[in-house]
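Input: structures, listed below.
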Structure I
Amino acid sequence: MKKFISLLLVVLLVSALVLTGCEQKQTDVAKVRLIEVTHSIFYSPQYVAIEKGFFEKHGLQIELTNGGGADKCMAAMVSGEADIAFMGPEASVYVYLQGREDHAVNFAQLTQRDGSFIVGREKDDSFTLEKLKGHTILGGRKGGMPLMALEYAMKQAGLTPGEDVEVRTDVQFDMMAGAFASGEADYTTLFEPLASTFELQGNGYVLESVGKLAGYIPYTCYSALGSYIEKNPDVIQSFSDALYEGMVWVNEHSAEEVAEVIAPQFPDSDKEFIAKIVETYRDIGAWNPDLVLGEDGYNRLIDIMKTAGEIEEGAPYDKIQTPDFAAKAKENYGK
């Protein structure tokens, strides 16, 4: 009897240890400090992944902060204040060309259009870019993707920035709305929901989508330092897997359903307002469904940067981008 009891105690002890181990494994979560270039409905798939618990499902805890510009996001990542930065891929090119050994590598592309809108002081249902001639527009930071996309669209319309249109680059990205509201410039570019909020408040009118005018551009990507990716490939894969789930969910659900999910991310906006903006971004094909930044898309980015006069030569595709994690996320989906 004593032997039986002793044996039973051993079995119970071992079982408890196993169950504890399983519980620790299930609750073992990797913290990821994610910094985003701005907080916008433009990034709906990311917020769906957060609010639907897809990151937690893949073992990640996301700590999200708003960097207020790609330059600030890159600075935070390089200084070790962020693990993953969500910003324009042009930032990775600049850092590589500066000769930094441990440079940023893009591993997932969320958007494939510019997400900003031209906002004017008067309503104009027949607005065209030609109407910018002789006027001033707040264009964003020099060398940033929003400014380059805007100027690229202008050039396609036959306008020469700096000659036909005064494009101001002296106002910081996160200060443009306030500057325009205070009376600076005739036009500005703003992301949603700020652009539509401006219209509701009577501070301006949304006239046109820069993304619609400029066409396909690998606009915002997730990147991490090469050293971080090398040390944490499982984290990068899990992040990509969760993000892909968010993308699929957005593409398979209505704008109203997306708005219902991401509403906590935009507490100052009602769901009907959010849904309208989600539909606007869907209509212009804003999101990159497979998250892969291909070589053709990357080459287009380099051409736009050259056209803007920001670089003379690009960086090798395989140094700036790795498609493996995004491609694997698609394979992993549903498993």
Structure II
Amino acid sequence: MSFFKKLKDKFSQSSDAVTEKFKDGLSKTRDNFTSKVNDLVARYRKVDEDFFEELEEILIGADVGFETVMELIDELKLEVKRKNIQETKELQSVISEKLVEIYHGDEGHSNSLNIQSEGLTVILMVGVNGVGKTTTIGKMAHMFNSEGKKVLLAAGDTFRAGAIEQLEVWGERVGVDVIKQGAGSDPAAVMYDAIQSARARKADVLLCDTAGRLQNKVNLMNELEKVKRVIEREIPGAPHEVLLVLDATTGQNAMIQAKTFKEATNVSGIVLTKLDGTAKGGIVLAIRNELKIPVKYVGLGEGMDDLQPFDAEKYVYGLFSTLVDEEK
């Protein structure tokens, strides 16, 4: 049974709203990527070196990342020899299967959040300004609220004008209290207060906002380290997650940000926003394969429920659903 057939059996007849979100949210990437792959297959009936060269260009154009593309092409060539694949059409299913394999290549990482079964879970949210960090915090607070958890927000971005107020707006919108101090105050002191408040109120989850920009990169990273130290001192083993928020529409710039934050903080997962707004959704694979950081959540729309746990098979189905649904 081909991989497309497996995906079709699993998802095509599904009325699952999440599967539909992946399908709709990846429509721009699918229209761009799949149409180019289709055109390539139509022009090259036989698998040869020219076919692979053009496939490389398509994958790099979808922001899959150079290293990942080279790895994928090498694996496809091996598969062609191993299975004696002659026609390009037979490769379409193999490509999709390899994309899933790349994402799941290192099973040491989990896509699920490290939520504590007892006591307070502290999640530190990091990322540069403008990537949708505050919006993501609001949507995550809504998600935890919907699960019946008691949530608090910590307004640790005391540097950016309006950041505290923006977080308060989200707090009011989702019915969650915000622990804050004045603009320009010490973010580490805000975290200390927030942890004491969370304990006193028996909160389940504390979502901590942080600055996305200070005078320079060194200052920003030092500030994040200081915040982490305070959290660790108050709650051994915390923060339980350090989630880096990246904007999918910035493509390779998101990779640069991820490398910078990974060097300075122990990033445990990525939240990739605005995946529905880019035609280069291959960035998901580049981040996972080249940085070895799991993408834990993706933004697939503007709605409150459009922040979804990342699922590699639903992602690939979203990319190839046009071809999958055609599978006999």
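Quick note: the coordinates plus some simple rules give every number you see, no bench work behind them. Predicted, not measured: the structure shown is a model, and the values here were computed from it. Cβ atoms are built from the backbone, for glycine too; each structure is taken alone.
Determine which structure produced the value 13.6 for mean count of other Cβ atoms within 10 Å over residues 39-46, calculated from the coordinates; the candidates are I, II.
Derived from II, not from the others.
Here helix-only ellipticity at 222 nm (-39500 (n - 2.57) for each DSSP H run of 4 or more, over all residues; to 500) has been calculated and equals -14000, so which of I, II was it run on?
Checking each candidate, the match is I.
So if we calculate mean count of other Cβ atoms within 10 Å over residues 119-126 for every structure here (I, II), which label has the highest result?
Top value of mean count of other Cβ atoms within 10 Å over residues 119-126 goes to structure II.
When Cα extents along the principal axes in Å is computed for each of I, II, which one produces 66, 42, 32?
That value comes from structure II.
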